[in-house]
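See the structures that follow.
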Structure 1
């Protein structure tokens, strides 16, 4: 295999694409003594932006609530531009869905923690995420949705 045919997977750029922080009930919320319930949502998406160049965005949404009252909501879109060259077509999707979010997650975790701290709350330390398991679960759900359903014969 020649040098220019070697598979290439590289980081071109890492950046915060979107950052939103809301503390809708400030300053009264700072008087609360009850610990908020934390909900975390993760979404990933990727798209081709150039010749063998992909943008991947990991969106992390953290919502803290006490009862029905939102204490804070932070959403981070951590983006990355990745060069994926000379890789078989069937391996590109797993790279975008697993490898790229694994690279982006520590950066998103730091942005979430810093934003929550700057809002006056204890930092939120996101636990590691198994993006491979998430990807495999999504594939399994897609297969089940496409599987023919059995109709009972009467």
Structure 2
């Protein structure tokens, strides 16, 4: 299990950027792991077109693995497109569950969590931040949609 909690994981877990709550968040979602009780809340604000993250805040109450994943998300989400975040979440899920390749691009540091694949009970807490971010993005998009007036 020592391969799970190597120095980079501990560094990431100890240095989470954008902690707290986001003023004027368009989307705010908290996800909970039923397995371990970890929680992560993610607040987001999107660009006007709803395609890019303009601001993010995170509030993790999780194990070092969940905090490390949250740290990577919080460090690199601003300026990321929604598609990049979804792709990182999907690649991380494949890495953990299907022996897939680690995420690339701005979220490449998720590769540090590759050893979690051998510990299925840890998958949920490791995925929480990205699951919460995508749910918060969906909430933000829903809150900013305007209905077209009937013709």
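Work out the source of 2, 11, 20, 23, 20, 12, 6, 3, 2, 1, 1, 0, 0 here, i.e. which of 1, 2 gives that when P(r) over Cα pairs in 5 Å bins from 0, in percent is computed. Derived from the structure labelled 2. When distance in nm of label points 7 Å out along Cα→Cβ at positions 17 and 113 is calculated for each of structures 1, 2, structure 1 comes out greatest. One of 1, 2 was used to calculate helix-only ellipticity at 222 nm (-39500 (n - 2.57) for each DSSP H run of 4 or more, over all residues; to 500), giving -13000; which? Matching structure: 2.
In this comparison of 1, 2, the computed figure 33, 12, 9 for semi-axes √(5λ) of the Cα gyration tensor in Å, for residues 65-128 alone is attributed to 1. Calculating relative contact order in percent (Cα under 8 Å, 6 or more apart) for structures 1, 2 picks out 2 as the one with the greatest value. Matching task: 138 is the computed value of volume of the Cα convex hull per residue in Å³, for residues 9-48 alone. Pick the structure from 1, 2. It must be structure 1, since only it matches.
Every read-out reported here was derived from the displayed coordinates using simple, explicitly stated rules and does not represent laboratory data. Here the structure is a predicted model, which means the values were calculated and not measured. Cβ atoms are built from the backbone, for glycine too; each structure is taken alone.
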